[in-house]
Structure I
Amino acid sequence: MFRKLTEPEIKTLTEQACVCSEWNRIDVADGFSPQYIRNCNFSGDIRIGIFEKDVSFFGGIKKHTGIFNATIHNCRIGNNVYIGQVRNYIANYIIEDNVVIENVDTMAVDGISSFGNGVLVSVLNETGGRELPIYDHLSAHLAYILALYRHKPSVIDKITAMITDYVKSVSSDMGTISEYAKLTNCRTLRNVRVGAFARLDGLYRLTNGTINSNAEAPTHFGPGVIAKNFIASTGSNVTDGTLILNTFVGQGCVLGKQYSAENSLFFANCRGMHGEACAVFAGPYTVTHHKSTLLISGYFSFINAGSGSNQSNHMYKLGPIHQGIVERGSKTASDSYILWPARIGPFTLVMGRHYKHSDTSDLPFSYLIESGDDSVLVPGANLRSVGTIRDAQKWPRRDKRTDPRKLDCLNFNLLSPFTIHRMLKALDVLKMLQKISGETSEFYSYQSAKIKPSSLKNGLKLYEIGIVKFLGNSLIKRLEITRFENNEAIRERLRPDTPAGTGEWLDLAGLIAPKSEVERLLSDIENNSIGTLDEINEAFHCMHRNYYSYEWTWAAEKIQEYFGKATDEFTAGDVIDIVEKWKESVVTLDRMLYNDARKEFALNSRTSFGVDGNEDDRDIDFEQVRGEFEKNVFVQEVLNHIQRKNELGDELIERIRAIR
């Protein structure tokens, strides 16, 4: 309950150097004491809670809650709030319980604000055409639809209208600093909303934005940050002089060390240090750590951009109208360059400079290498790279999201219907090239890139291994644990749970799902069966939860196509034949990974070791730093993987061998 100030309280406040022209506009909570309000200037409608606790500061300093040395206009201040040393003023804010505000210049809301919600971000195309409105709960998948599905204008309009409704619902002439937030040594906050438990320290200037935060996933904005027209998601960290404009920062993201981002979207677990992003759709795990690295006008996902990586979109004179796609799992080597437009397939390593607008989307797991003025493609080479496997293993471990409500649905699978579908297309492409150009050709031309005959043959082999490995994985997982009495029981288990999953699959910025299910969602939006943002996000999460059911539907169909027999006709013998082929593929691929890892311990890798010593000293120094090859954690994991997979296959074979 609140009441008006009493005359003795007004007298006490006046004696403590407090000023107000209209004391009757100040309401206070029952239990209020004026003891902890000093040297303050109040105006407008004010509501003040009680001050009963101490708060702790860095270095072990404790101060009693209250309001000291501040100008406060039109604010509602909760219980046990500490406000001290406000050099200019705080205006039009709801300051919730247990908030700390110490040594700030100005915090104000001017007029009606949506706090960054509804800001249009000109992603991918700097000149416009793919603008999308950001809002507090934007997911990577919804942004993917908004940015890249402009061929569905009705869907885009309906989603945009939903976001507009949300923007209206959060617009206000009062900002909020939510409970337990802590703001220290900050300069200017204008039209900014701060979530619970957020920590802001040393900021320079924030304008028109929201910092979402909660107890499970507190958000940090650190020294020197300048941000305008932005939304930061829970658990994000923006610090060290970062500059952001018209930008969305997703859950678990880290932007720091003078990073600059304009008209860009960063989704779960992205990291940006030193470099620059402009008109970038940074899907989950887009990582760049170097000063000279520029990401511009492109879609990226699960990528590591090397030092000096950059792209350009000024191919013609009509301005920066071009864009590029770098699909999940790719890497760009130091000083690599791509001239947009171009499309880089999943899990591709890009080395050197590329000017010929290659499209390698149907040849995943490749190397794209500069050779003279040409772009040379090595199909499938990344399947045998330890770096690729290491990346796939580290992504789940590096998930920094602690909020129970995850905005982005992340599928970390290296082999999935999305990548295997591309491998199947790759087989058709490479066989077609052989047929058209002949096996004696000096090189094969494909999508403005060159492929050597030896690379093509190795690619065919590697893709076959990858396909068999995935199909075998799916088959074994489907049949795990269960005891089967006869072939009919096996067939019954192999029947898909759902018809959904056949056909092409998509990667919607981290969410891997059947294209048919995505199109069903878009149809539901278009015909108004789905009419809210929450329903759309739930549909994405439903696809994510049902991934393995969808995967088996797809795999069962591909097993029939690839091995020439439908699963509803399988016998135990058919299963055993596929498992034996699967074991061979797993062991072959793991041996390739083992040999690739061995290169990291070769003699030429020891060149810079053992400084000022002899050859024996070099080897000892190397082992002290890098360890022994056979004891390396990754090497041991590869060997253990071979053993585990052999045991898994043997267990299934033994379980069904007796069936006739």
Structure II
Amino acid sequence: MADKRIKDIDFQALTTSRTYHPSPSAWEDQVLYFMMVDRFSDGRENRYRDNNNQLVTTGTTPIFQGTDNGNAIKTPNDAAKWRQAGTTWVGGTLKGLESKLGYLKRLGVTAIWVSPIFKQVRIRNTYHGYGTQDFLDVDPQFGTRDDLKSMVAMAHRLGLYVILDIILNHSGDVFSYDPDRYWTEDPTTHTWYLDPRWDGHHYLVRGYRDGTGSPSLPFAPVDLAHHPAVWPDGAVWPVELQDSSTFTQKGRISNWDYDPEFIEGDFSDLKDIHLGEAPTDASGKDRIERYQPSAALNALCDIYKFWIAFADLDGFRVDTVKHMDLGAMRYFTAVIHEFTQRLGKENFYLIGEITGGRKRAFETLEETGMDAALGIDDIPDKLEYLVKGKRNPREYFDLFRNSLLVQKDSHVWFKNKVVTVFDDHDQVRKGSSKARFCAGDSGDKVVLNVLGLNALTLGIPCIYYGSEQSFDGEGGDDRYIREAMFGGAFGAFRSRDRHFFNEEYTVYRELQKVLALRAQKLALRRGRQYLRQISDDGMQFGYPAMIGSNIHSIVPWSRIFDNREILVAFNTDRDKPRTAWTIVDRYLHRKGDHLTCIYSTDPAQLGGELTAETLNDDTRAVRLTVPAAGFVIYE
């Protein structure tokens, strides 16, 4: 039974009854994997390998075969059912996730990022977890609080860290407005309604919603004696969040780039939480330093301290940081870091979803004390389209040259301050044209290259679930890039009732090899990074670049740590191998030195050697060949 009040939690007993799992010494050593709990596993799969690497033959859902592609959309009626299934809960659970941790461990993942697991507003299909109604409980569709604790414990036994996705900015749709302005016509029904959109002023509130969605409850701390039905599905919980001052009550955001609208407004029907305020005479950094937290923010700090202590979590991914005052984030970060250090978690990681560009992300981290930013600037775009031959390599590699921001060497900040991704669960950058990497453009032929590029360049790499199985979802909204790994009614590849935990799949197996080398080679995790110049004739060198609208070339880069250089490259030409002279460090390699192939998508290259030559008197280079659509690593 979840606690109804924060004040009823015995933090002293909670924090002194166990020894907590220590933090990693270096988060740049980690490989993250993000999954949505509802879409990952329901625990009913058959013929997958369990956490002990034993074949499970007692499940009911068979593994996907190529002939199963499209088995859910054979008729228009079936296709409509499949599409509709993607809009609501599909059935993934924490127990299901726990049963697949071995699959992730064997792939080479070292930390999992788990979507929010908190209890959702009952009347909404917020399977994604971002519409919280009870911040102190797990949604019953996912399981129980003990299921979360059990999953984290199993992860730790397998050597995996757990990062939980959390929300400070808003709750779910827990109350209803009583709007008095902005008559608006519904384009579908052509009926008129009062639209509570942000204009900087408060709206009246009809009341908290009960379990049926009706705003029948007082908009204030609710007396259970008079309204017994409020628990557990009505209003917002815990009690400390029920005061009306918890919410800004200024209506929904319509201009996502206007400040203060994007700070004060609601995300559609998700209700914005008032986190505090700065003195009216404060500005700039003074405003951040003098920020006064609200009672709601203090309650949320206690709530998330509870989850850390209860489940032994290793980090948080904080949702929608752009939409919160930096003073609130600075306060929350300080509270959480102090609390986790008290538990012995010296490097508890706070990853912020910070949109608005690299400069904004850097400044947000510096001013709030958060540890890393998620996929900042246009890293996902450059990752995807460089590999597909649609971007100049320097556009991606230059994203990591941050010396103008930090006045330091160009490789310092990004190694552990940015979580890099190329696919994710909402793809804001693509607007209404959602599409995974493998959708179109023959992405399935080069998906290993983008996984490898992400894993072996600066930053903390994060794999979006299903990428290692070449998921290819695409469509007009988020559902199409949130396919169910376990199949169910909304499986990947337009299928149903087939699971995708296939450890024999080629991309899984090859990525497994790449990630094993990353774990073994310090340079691939912590090394400085240099895009390398290439030459056809050994005389004229330049960075690989697009000719017209495409690039057909090898793209090589070096990771250098201490006196060790590792050369990595992929080929954007999908039809034929490419060969070029490639520069290596002249101080680390003498003429006649050899670099040995430790990985290639062409097994015939393994163990082969490249000889360092001196060209143009002072240029050290090797003659590098990369297979068609291939990937290689030399040391």
Requested in this report: Identify the structure, out of I, II, from whose coordinates FRET efficiency 1/(1 + (r/R0)^6) of positions 103 and 263 (r between Cβ atoms, R0 = 41 Å, to 0.05) was calculated to give 0.50.
Outcome: II
Query - Structure from which 14.1 was derived, mean count of other Cβ atoms within 10 Å over residues 167-174, options I, II - result: I
Requested in this report: For the read-out distance in nm of label points 7 Å out along Cα→Cβ at positions 183 and 567, a value of 7.3 was computed from one structure; give its label from I, II.
Outcome: II
Query raised in the report: For structures I, II, which has the highest computed value of Kirkwood radius over Cα pairs in Å?
Result: I
Requested in this report: Work out FRET efficiency 1/(1 + (r/R0)^6) of positions 63 and 223 (r between Cβ atoms, R0 = 25 Å, to 0.05) for each of structures I, II, then name the structure with the largest result.
Outcome: I
Query raised in the report: Comparing structures I, II by distance in nm of label points 7 Å out along Cα→Cβ at positions 39 and 455, which one has the largest value?
Result: I
Requested in this report: Kindly point out which one of I, II the value -10500 was derived from, the read-out being helix-only ellipticity at 222 nm (-39500 (n - 2.57) for each DSSP H run of 4 or more, over all residues; to 500).
Outcome: I
Query - Parent structure of the calculated result 16.7, given that mean projected area of the Cα convex hull in nm², for residues 87-414 alone is the read-out and I, II the choices - result: I
Query raised in the report: Comparing distance in nm of label points 7 Å out along Cα→Cβ at positions 351 and 575 across structures I, II, which is largest?
Result: I
Report task. Tell me which of I, II gives 13 when you compute relative contact order in percent (Cα under 8 Å, 6 or more apart). Result -> II
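Each reported figure results from applying straightforward, stated rules to the coordinates on display, with no laboratory input. This is a predicted model, so every value here is computed, not measured. Cβ atoms are built from the backbone, for glycine too; each structure is taken alone.
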